[in-house]
1. Of the structures labelled 1, 2, which one yields 28 when relative contact order in percent (Cα under 8 Å, 6 or more apart) is computed from its coordinates?
2. Mean projected area of the Cα convex hull in nm² was computed and gave 16.8; which structure, 1, 2, did it come from?
3. Of the structures 1, 2, report the one carrying the highest value of FRET efficiency 1/(1 + (r/R0)^6) of positions 68 and 268 (r between Cβ atoms, R0 = 35 Å, to 0.05).
4. Figure out for me which of the structures 1, 2 the number -23000 belongs to, where helix-only ellipticity at 222 nm (-39500 (n - 2.57) for each DSSP H run of 4 or more, over all residues; to 500) was derived from the coordinates.
Structure 1
Amino acid sequence: MGSDLDQIYAPVAADLEALARLLRRELASSDPFISGLVDHVLSAQGKLIRPALALLSASACGGADEQRLALAGTVELVHVASLIHDDIIDAADLRRGVPTVNARWGNQVAVLVGDYLFATAFGLISRVRHSQVAPAIAEAAVLMSRAEIMAAETGNRPHEDEARYYAIIGGKTAALFSAACRCGALLAGAPRATADAMAEFGFRWGVAFQITDDALDLTGDPGLLGKPTGSDIAAGKITLPVIAALQNAPGPDRDRVLGMLQGPQDVGSRDELRELLDRLGGLRHAMDAAHRLAGIAAAALDVLPDGPAKASLLLLADFVVVRTR
C-alpha cells in the first residue's frame, strides 16, 4: 500500500492487521504444498480496498462487533479467488509484479486454489449472524459470474456498446464493492436507507475504479502497475477508452484502431494504439466518466455523520481517479 492509502485506512488499520492474521489462520494447512500456495497468494495481496471499504462502512455507520472481520475476510477471499480464475482465462503471467498461480503451478492447481479460497469465504460468511449479509454477498458473486460469462461471450470483438461495457464492469467489479459497503453498514445496525446509500457509494465507486484501471492499462507505469502496460488490450479486452475512440474515429483512424486490435501486437503497435486512443478522445472520455461517477459516490455519503471513517471514504472518492496503480 502507498502512503495515500495508509492515511485513508488509518481508522481501520488495526482491523486490517487483525484481518491478515484471520486469513492466515483460516487458510492454514498442515500440507506443505497447500501452505506454499497460500503463502504465495497472501504475499501477492493488493490494496485490500474491498475489506477496507467494508470496515470503513461499518465504522462510519456506528461500528460493528467481531463479525466485521468475517465480512472483511469474505470479500477479500471472493475477490482474490476471482482474480486467480481471471488470470487463467487471460493466460496472465504476472499479477502485482509476481508470477501468477497459473504461471507457476499450472491451470489445474490455479483452479483448485481459487475454489479453496471461495470455499473458505463460504465458511467465514456463515459465521455472520445478520440475515441480510450472506444473501448480499451471494448476489454479488452471482453478478460477478454472470458478468464474466458476458465478457467471455463478447470475447475479443471490438464494439461501441457502452451499455454492455458498463453491465460487465458493474457485475465484475462494482457489485462486490457495493456488497462490501452495504454489509458493513448492516452489521453496524444502520437503517435500510443508509445501507442503500452505502451500497450506492460502493457501486458508483467501483465503476469509477474499473474505468480508471482500464485507462491506467494504457497510460500507467508498468513498475507501479505490477504488469505490463497494454496487457488488457493484448488480452483482447474492449475497454471504455477503446469504445469511446471507435465512436469518435473517422474512417481511416477507425480502420487503423480495428486493425491493431485484431492483428498481432508488439510494443510498438501498442504504443501507437495508445497514442491513437488519446488523440481520438477515448482516454479523456473514460476519465471524465470516472470523475463523474466518483462525484456521485461521494454525494451518497451525505447520509453519514461526520467522523474519521466518513472522511476516509470521501478521500477514497478522490483517490479513485488520481491513483497511479
Structure 2
Amino acid sequence: MWPNPRVPYQLASDRAPLAPLNGKNLIVHLVMNIEYWPFDRPMPRGIIPAPHGAQPPPPDIPNYSWVEYGMRSGMPRLLKMLADRNLTASAFINAQVADVYPSLVEAVVDHGAELVGHGWFQQSLKQADDERAVIKQSLDRLEKVNGIRPRAWLGPGLGETEHTVDILKQEGIEFLHDWALDDLPVWMRTTGGPMVGLPYTFELNDVPIYAVQNCSSDEILKRVKATLAVFEQELENQTRIITFGLHPHIIGVPHIAHYFEQALDLLVNRNDTVFVTSSIMGDWFVEADGTAGANLATYNEGPPAAKRQ
C-alpha cells in the first residue's frame, strides 16, 4: 500500500546526511510569488469580506486594489531589500504577468531572479479546462522573457490533478514545489521517471501568517528566530533549508517589511547560510543525494486510492 502515491514515506531521522552547499549547511530560499489576479474575475483571496456576507460580482475593487498595491509598491520595496543585501531569489510567477506588468518583469529579470512556472494567471490547475495547455503556454511565455525555459514549478494555490506531476515531467520540469511535506528535497514518482520535489512553506509564508492567521506585524521575525533555535540543534547532523513564501501585497507593506528586513539580516549575518534559487537547490540535491531517484518504483497507473474506488 502506498499512503502517498508520489513520495515514499521516510522518517526524517532516517535520511542520509546531505553534504552542505558550498560548505554552508543552512540553505535559504527566498520566493517572490508574483501573480496576476484578473480584474474581471472573482478574487482568489480577500483582505476584507464582502459587505453583509454577500459576494458581489466582479469587479471587486477593494480586494483587487489590495493585490495591485503589491505590484505597484510592494515589489519595488521587496526588490530593494534583496538588492541592498546582494541576495538572490526565485520568482514564482504567473506567466501572464509578463504581458500585464512588463516593466515589473523587466525589473525582476534585471535583479537576476530565477523565473519559476506558476500557471498562466492565479487559477488552480484543478479549474483549468486543459491543464497541459496551461502548463505549456506558461512555460513558453516565460522562456520568451529571458531565453531560459523554467526548470521548476509551483502550481497556483499548489493545486494539482492526479495527472499534473506527470504532465510537468513530460514538459521538462525537473523540480516541483507543490508537495510541502519535508524540510529537505525528496524524490517523486512520475510516469516519466523520477522528479525532485523541493520544499516550500506554509509556516514562513506571509499569506497564512498575515491573511489567514491575522498575526502581529513582527510574527515573521519571531518565527525565523524560533526556526533557527530548532535548526541549530540539527545542523551538526543534517543540512537544513529555510524557505520564505513572499507575496508583494503582504510582505511589501511597510509595517511587515520592517520586520522582514530584520529577519533577513539575522540570516545574512550568520556564517553558515547560503541563499539559493529553485534550480540551484535542485542541482545541489541531485548531486548530494547521488541516487538519481533509483530507489523509487515507477508510478504508472494513478493513485492507488483512486484505483480502489
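Every number here is computed from the coordinates shown, using simple stated rules; none is lab data. Treat the numbers as computed from the prediction; the structure is a model and nothing was measured. Cβ atoms are built from the backbone, for glycine too; each structure is taken alone.
1. Computing relative contact order in percent (Cα under 8 Å, 6 or more apart) on every structure in 1, 2 gives 28 only for 2.
2. Details: 1: 15.6; 2: 16.8.
So the calculation was done on 2.
3. Details: 1: 0.10; 2: 0.70.
Top value of FRET efficiency 1/(1 + (r/R0)^6) of positions 68 and 268 (r between Cβ atoms, R0 = 35 Å, to 0.05), among 1, 2, belongs to structure 2.
4. Numbers: 1: -23000; 2: -10000.
Structure 1 accounts for this read-out.
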